[in-house]
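Colleague: See the structures that follow.
Derivation of every value follows stated rules applied to the coordinates shown; laboratory data play no part. Predicted model only: the values in this text are computed from it and were never measured. Cβ atoms are built from the backbone, for glycine too; each structure is taken alone.
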Structure 1
Amino acid sequence: MIEINDAGYTVKINDAAATYRSGSNGGNCVALAPAVVPAGHPKSGRGPVVALYDTEDPNKTPILFTKTEIAFFQTGLNEGHFDAVFAEAATLVDLEADMAERAVA
C-alpha cells in the first residue's frame, strides 16, 4: 500500500492490485491501481477512484481519477479529441531536438 498526500488528504493506493502497461521496448510503464480517498477529499463520494502513475519514476505524484473521468478520457482518445495535443507535443519534441543539435554544432 502506497500513501500519498493529495489535496491535503492522505490517500491510500493499493499498488499490489495495480494493472501495469508498458511499451514494446519495456519503457513507458504506467500503472492503474485502486485508491481509497478519505471523507472530505474532492473525489470522495463520487464512486470508485483509481490512481494512474509512472512506475519508472516513484517521485512523481500519482493522478487520481474516478471511473467516470477515466471513461470520458478513453472516449476522448478514441474519438480523436486529443489528437491536436499529441501533435503539438510531437512538434515540441522535434523543436527541442533541433535546438539541441544546433547547440552542439
Structure 2
Amino acid sequence: MIKILKIFLIFILLYFLILIEGAFLVHFKFLAALSNIFIFIFCFLYNLFEKKEKLLGVYVFGIAGLLMDVFSSHFLGLNAIILILLSLFVKLVLKEYIKVPYVEKL
C-alpha cells in the first residue's frame, strides 16, 4: 500500500512539473531553454537517493518521459529514453564508482 501511494505521489508531482513546464515556462525566454532541466534534476536526485537494487525510479521516469513527450513537440519516446538512460547511469555507474555519504536512505 505504501509503495502504491509513493508511486502515485511521484506521478502527481511529475505531472504538475510537466504541466507547468509545458504551459507556463515556455513563455519566458530565459526559462524556455531550461524547461526540461527541472525534471532531469528531479530524476537524478530521486535515483541518487534510491537504493541501487530498486528499479522503481527507472520505471517511473520512463513513464514520466513518455508523459513529457505527449506534451512536447519532439519525437515520441525521446524524453523517455533520455530519462531511462539517466536513471540507469545514476544507478549503475555513478553509485558504483562514486560513494556519496548517506545516499542510501529510501
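Colleague: A value of -0.94 was computed for log10 I(q)/I(0) by the Debye sum over Cα atoms at q = 0.17 Å⁻¹; which of 1, 2 is the source structure?
Modeller: Values: 1: -0.94; 2: -0.80.
Working through the options, I get structure 1.
Colleague: Also: Taking FRET efficiency 1/(1 + (r/R0)^6) of positions 6 and 30 (r between Cβ atoms, R0 = 30 Å, to 0.05) as the criterion, which structure among 1, 2 has the greatest value? Mind showing how you got there, number by number?
Modeller: Details: 1: 0.95; 2: 0.35.
Between 1, 2, the highest calculated value is found for 1.
Colleague: Could I ask something else about it? Out of 1, 2, which structure matches 16 when relative contact order in percent (Cα under 8 Å, 6 or more apart) is calculated?
Modeller: On the way: 1: 16; 2: 28.
Value 16 for relative contact order in percent (Cα under 8 Å, 6 or more apart) corresponds to 1 out of 1, 2.
Colleague: From which structure (1, 2) was helix-only ellipticity at 222 nm (-39500 (n - 2.57) for each DSSP H run of 4 or more, over all residues; to 500) calculated, if the value obtained is -19500?
Modeller: Among 1, 2, the structure yielding -19500 for helix-only ellipticity at 222 nm (-39500 (n - 2.57) for each DSSP H run of 4 or more, over all residues; to 500) is 2.
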